[in-house]
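Next up: some structures, all given as structure tokens.
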Structure P
Amino acid sequence: MKKYLMIIIVVLLGSTSCNKFLDTEPTNFISPDYKTIAQLETGLAGVYDDLGMVYQDVWPYWINATTDVEYDRTGSSNSTIYVYSPADVYITNFWKFLYQGIYRANSVLAGTDNPGLDETPRDRIKGQALFLRAYFYFLLVSNFGDVPLMLDANPSITNLNVPRTPMKEVYDKIVTDMIEAEGLVDEAGEGGATFGGRVSKSAVRGILARVYLKMAGHPLNDKSKYEESLKWALKVKDSGKHSLEPDYREIFKRYARDEYDLNESIWEVEYNGNGTGNNQEYTYYIGARCGILCVDLEKGKSGGLLMASKKLYNLYGEEALSSTSPKASQDIRRDWNIATYSWGNQPKAVYTPVTDLFRRYAGKWRREYETLTPKGNNISGQNFPVLRYSDVLLMIAEAENELRGPGGAYEYVNQVRRRGHGILYGNRLRAIVVTNQGSNYTSVPTVTISGGATATAMINGGKVVAITLDEPAKLTKTGPYYTVSPTVTISGGGGSGATAVAAITSADGADLTADQTSSKEALFQAIKDERARELCFETSRRPDLIRWGNFEAVIKQYAVEGKAMGMTDPMVAWTNNVSFRTELLPIPIYDMTLNKALVQNPGY
């Protein structure tokens, strides 16, 4: 089936030759003739399949791997370090997969014009196909600028010279189709949208908010779109169907266990394979490229190609009461998104702490939690989140702040921050301070904390020098959480005399400061930083910087700051390749050659 559809896309994008099996040469490609709902469902599955191809690794890794908060540690792959070329295979594949998905969606949409089909499932299919086609065009127009707008299920093969449609017209078509789709698809958790891999009303609304935010920013700069973005994001919130998962880490553990949580994870790209038998729907990005270094197949092999920048690490802040080195953070997201360990490069995984803050792997997706066995060799079946509820809250904050300032906006940021700090539903253990190091400890003593939190002692020279938190509380809606400081007991280890006291968080301990909410500009900066903390490694940073209009400036400043902090190549060398032209990708040379109406982007 995939080979057949690859032939289709060659025709769509400009093949000038065909086998002359017939005496009469066709002038149009005839799309599949869908006669039943089952056939339409099969066609729709093909559209979703292209979404999987886009997110398999081309979009998240080859196009978005390197920014000021994350980088490709190899520094040798052209497209990941902004050495763009019209001949680049990954940029070509990005374009190809998107247009292939558009063609498939066009075919499905043509099939839904059949009035003899059952209206309810037919409209549900139409809504999903409309939305997916619009989303593919959103990725195209926001990365290539003006692009050919092809909506015909039976494109001509005699007229191959299709010009680029102005960006504004493409965006107008995107929002028109998405708004129509919103009225056709099911509510999240209902009908055919009972799992995150299917497009729901919430998914459409949230992505519409994203599209309008992009239109409000660079390069269109249509500030009227902030109101539209806010309207659609609020529809997601006001639906009452979504809430933040109390434990940030649990979001990604669920992906590893192949579990759905529509409360938080609104729309996901589906993967379920390990490369064996029929299990061929896998991703190269999650866990494999973007994961913790490991060569042990049983643990979950990963090349660990993506690393976090020191800038991202610093954004999370440090716990003032911490006695560890490096200091702990009140923000639980830091040591989850930025792994504090690797599994090494030996056949059998060995937990190895990583103390070099410049060499810590992206830890957001951890293959040790995967339940599908055997685990694939550098491939994973974990789903990829396209839209999470925290992103919706941050979009509400950004749009509201642009329209009316910080007064009605900052609380949405605080919600995300409280979850990030583990205090969305109550106070947790903040830190344990050693008050007496004791003596004569020959092994690590046991730390017992009342109320259920857990911690590990560190010894040096026979003394307990620090205690690190493992679990600060049971981070669920019901807890238990802490209302008073717990007692801490240190026992065993061959020594005696060590004592410690615990401190707990405060209800407003994660909230933005008065300075951060003092003005529209101050809150905007806080929102930018919060999006980096919350959404790192989820393909949002590069698009965010571009729509904010400060992509090149931020990257150049990052280079200056990074070098001052001691960052060396390949951590910062790639910044020399960033300029105004790298805000857009080059049109693939293959299509430029076949389609004479295409004009290349500036600088290529």
Structure Q
Amino acid sequence: MKDFKYIIALSVLMLAGSMSCYSEESRGVSSPDGKLHLIVPPTGENDGKACFTVEYNNRCILSQARLGMNTDQQSFAGDLKLKSVSETKSVKDDYEMLTGKRSHCTNEAFERTYNFANSRGQELAVTFRVYNDGIAFKYGIKAVSADERLLNEVTTYPIPAGNKRWFQQYSKDYEGFYPLAVDGTSTVEKKRTYCWGYPALVEFWDSVFMLITEADILRGHCASFLYNGIDPNEYQVRPATDNLPLKETWESPWRLLVIGSLADIVESTLVTDVSEPCKLADRDWIKPGAVSWGYWAYNNGSKDFKIVKDYIDLAVKMQWPYSLIDWKWNEMENGGDVHDALQYALKKGIKPLLWYNSCTAWVGNGAPGPMDRLNKKENREKEYQWLAEQGVAGVKIDFFAGDKVETMDYYLDLLEDAAKYKLMVDLHGATIPRGWQRTYPHLMTMEAVYGAEWYNNTPRFTPLAARHNATLPFTRNVVGSMDYTPGTFSDSQHPHITSHGHELALPVIFESGWQHMPDRPSVYEALPKETGKLLSQLPAAWDDTKLLSGYPGESVVLARRKGNVWYIGGINGTDDKQTLTFALNALPDLGKKIVIFKDGSEEKQLDIKRSRLSKGRTMMSIDCLPRGGFVVVVE
């Protein structure tokens, strides 16, 4: 009987999913290409609740997603009336990026604002934009008094059980996995968790996906996360700050739903499209690039002047522009201090970068330094001026205290003051990207990822790394630069079992404006000459990005273009051999000269082959070892 009821219920759901949710007359806004449709029905159809529905190719993917918010003086959770709807207007984005998926970004949408009124006549505006690759919406209200506070947000995304999803359990550092699940339940150390971080990926049907995130966090905003503790199939947006103070005229960040094929998800620039334009008049000093980095191999290596020199020398040999001197550099000894190290780097033609503790999270006993140099404005200005005078090109700032409004404001303080002194910035141990790399292009990268440094901390990463790596291009790296520190050919405290081909592909697949190269100088020197040449010439900023094939956790083949050269990286996320097949005709202006770096007969061997692409060839297949991978360079 239970099985019979299940079949009936499933049949009803499938039938509902195959039909349009609303008639043509009630549609609110469509995307420029006509594939996406947003519907905001009259509140009378929903017991006075504001909702929206999303259709993709005339099939419903989100039905009756709730809208609204509550302050301590205004309620917009129910008893609402749709008072007015604006005319539809066209929005076009056309801008340049110094980091990210492509150098020239264009997007367009149709926008409409829906004004709701509660029983007291107070109004809530909801502005929607419908792009070809997703939907953005934000709230706007007028505060009743100067001390009004946001209590909660009603926004809820219904995602029924049975839909595959890749969600990360929410934590302030976003350093977790994105395990495949088919419902809204999960456990951590035998405890049920109901909080989920962005970005959150869902698969609906026929390879249609949705990525949930947010963007355009401004001063006075906190970030948010998803909560499904009331109903496992209902994911509510929850602000990270309780009782958030509101300005007289307040707008929320943009809530984003990136929608389409996996290629649409991976290639989308929606996060930066909706964010504020660049605030810097002069951007000539901002230069993405590879960075030699000693922390992975020597956790306290920045205390040792000789080790620091070795990594500066590595940057020279590999023609990488930067070398990062990581935590505890204020304790440097063994032949020199930080001043000596900076002078050594500059004499060698290498731009030095320095690490700092943000002093918002890890501040107790054992906290690494330098400390207390950036968290107060007067100290920060003094330190930034000293860095500029010393020839330091940028800073890596670490250990932040989550997503509350005071931390968000602190991020903006750090970025705005750094720009005055022409210092680039890496926010580590931090939140996810939310569009700031468009507004502040000297923000080169952010961590917010379970990356290669976890080989230092726990054996847990070893068996999970390949699958995790094959999930990140569809989740975390969609929303912005990712400081994973890819390409570990040797072992740290805990071994890796990914192949050399897999590791070589990661700096192509994972985008980061500063690409920290983590391994030992001796390891890079021992690589085949062709491999070393590839790593020395590998760009850290790209003109275009194309997903050629893949599925979260199983495999990915991603192509990135710099100038007239295409770099194609592919990885196998499984424990079985796999042949990765992909189309080349999606890549415009493809050259004929080709170099293939692929797995050899063993995981630590590389098979390198030069050839030419034959005329008319449109497909390529490459065999990968378990947890293997490859790089193809075409010019």
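All of the numbers you see were taken from the coordinates with simple rules; none came from a lab. As the structure is a prediction and not an experimental result, all values here were calculated from the model. Cβ atoms are built from the backbone, for glycine too; each structure is taken alone.
For which of P, Q does relative contact order in percent (Cα under 8 Å, 6 or more apart), calculated from the coordinates, equal 11?
It must be structure Q, since only it matches.
Once distance in nm of label points 7 Å out along Cα→Cβ at positions 74 and 202 is calculated for all of P, Q, which comes out largest?
Between P, Q, the highest calculated value is found for P.
log10 I(q)/I(0) by the Debye sum over Cα atoms at q = 0.12, 0.22, 0.25 Å⁻¹, for residues 330-409 alone was computed and gave -0.58, -1.12, -1.24; which structure, P, Q, did it come from?
P
Consider the structures P, Q: one of them gives 1.02 for Cα Rg over 2.2 N^0.38 Å as calculated from the coordinates. Say which.
Computed on structure P.
Of structures P, Q, which gives 19.0 when mean count of other Cβ atoms within 10 Å over residues 218-225 is computed from the coordinates?
Q
On distance in nm of label points 7 Å out along Cα→Cβ at positions 58 and 346, which of the structures labelled P, Q is highest?
Q
Taking -5500 as the value of helix-only ellipticity at 222 nm (-39500 (n - 2.57) for each DSSP H run of 4 or more, over all residues; to 500) derived from one of the structures shown (P, Q), identify that structure. Show your work: numbers first, answer last.
Details: P: -11500; Q: -5500.
Derived from the structure labelled Q.
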